[in-house]
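> The data blocks that follow each hold one structure.
Please treat every number below as a calculation from the coordinates, not as lab data. If you're wondering where the values come from, they're calculated on a predicted model, not measured in any experiment. Cβ atoms are built from the backbone, for glycine too; each structure is taken alone.
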Structure P
């Protein structure tokens, strides 16, 4: 697919983003329909990442008992249990040559090329992420990649009229333990509650506070 006919006008996009806010109270009786959630899952899968490496997994926690336990480790925030869906964003704690080779094998499979033809790309990634100075802080780098996916999910949800709450207010190590991530090579970065706002969430009616565009966007 080389061209795309926009289905959302510029005005509608801005309206959706103005409508979006960090929902404080979800209506637990309102569940996302299957088609909407499937589209949001695809938005996660299609999230961009540096090199296209995708150093993450998205854990969609559906079990009510587990979500109740996670709520206790997220300072009791009701969004964890009341939202229709709860996604924990995890990131790779390390990157090895094997991780690079796995990604290159996927490129070869999808694009119908040989692994050998990707040798230069491999050398660049290994030199930067595995053997270079960046490797000393690679877990921080992969966590930052996960934030790109979080932004994509929230924007896609807003475009579909779905509410979200990004959540850093949680105990990552406790989440790792509850989710069985210890020793897996992945760790919790943050989470996002997804669903529909409660009718009595007072925050929904508050004006959005942003600095003026000219204070934030600089044209050079």
Structure Q
């Protein structure tokens, strides 16, 4: 099969897909522009022409990760149960992290020293938060939980990211049942702590008198 010669959008997309696959197979430490070019059956100069440098290629991988996560979120349909819908969104985030652990690392942990996300990259992450914020807001409007929707979305995503990293590393348990149980415990405990009844109990304990 001859090497691709044209610097086209098709080649650009092919290189990004190759880079994502290489990260999944070989990890961050083995990721180089030359290896990506070899796997994509093109030349390093073609990669540099399309992406500028390694950081530019990693940047596109970063965006691709959020695009794929957005696709998963887009397949979720809203029901009449906002709490269940919120838990399903967290579960979708979990499955994405489990299926794409190295890609999730690029998206959330900044493993490449020469790639520093700027405003456009942070905006890609904001789209993920906005999806969770919307589902949190539905829970607040339904009286299921109480608090600031943005704060709660940040807390949920931070919890999910930590749990996903532990699951990917094999630290969350040795069986599927134990891993599922610990995920369920963590998410449900956080939501229970945000329930309006729990908030009233806290206010009464502090003599706030707000309930």
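> Who wins on distance in nm of label points 7 Å out along Cα→Cβ at positions 73 and 153 among P, Q, i.e. which is largest? Please list the in-between numbers first.
Values: P: 1.6; Q: 0.7.
For this comparison of distance in nm of label points 7 Å out along Cα→Cβ at positions 73 and 153, the top structure is P.
> Also, I was wondering about something else. Looking at distance in nm of label points 7 Å out along Cα→Cβ at positions 105 and 145, point out which structure of P, Q has the largest value.
Q
> One of P, Q was used to compute Rg and Dmax of the Cα atoms in Å, and the answer was 20.7, 76. Which one was it?
Q
> Of the structures labelled P, Q, one was used to calculate volume of the Cα convex hull per residue in Å³, for residues 33-160 alone, giving 132. Name it.
P
> Upon calculation of helix-only ellipticity at 222 nm (-39500 (n - 2.57) for each DSSP H run of 4 or more, over all residues; to 500) from the atomic coordinates, which of the structures P, Q produces -23500?
Q
> Give the label, chosen from P, Q, of the structure having the highest value of distance in nm of label points 7 Å out along Cα→Cβ at positions 25 and 169.
Across P, Q, distance in nm of label points 7 Å out along Cα→Cβ at positions 25 and 169 peaks for Q.
> Ranked on distance in nm of label points 7 Å out along Cα→Cβ at positions 49 and 185, which label among P, Q comes first with the largest value?
Q
> Of structures P, Q, which gives 17 when relative contact order in percent (Cα under 8 Å, 6 or more apart) is computed from the coordinates?
Matching structure: Q.
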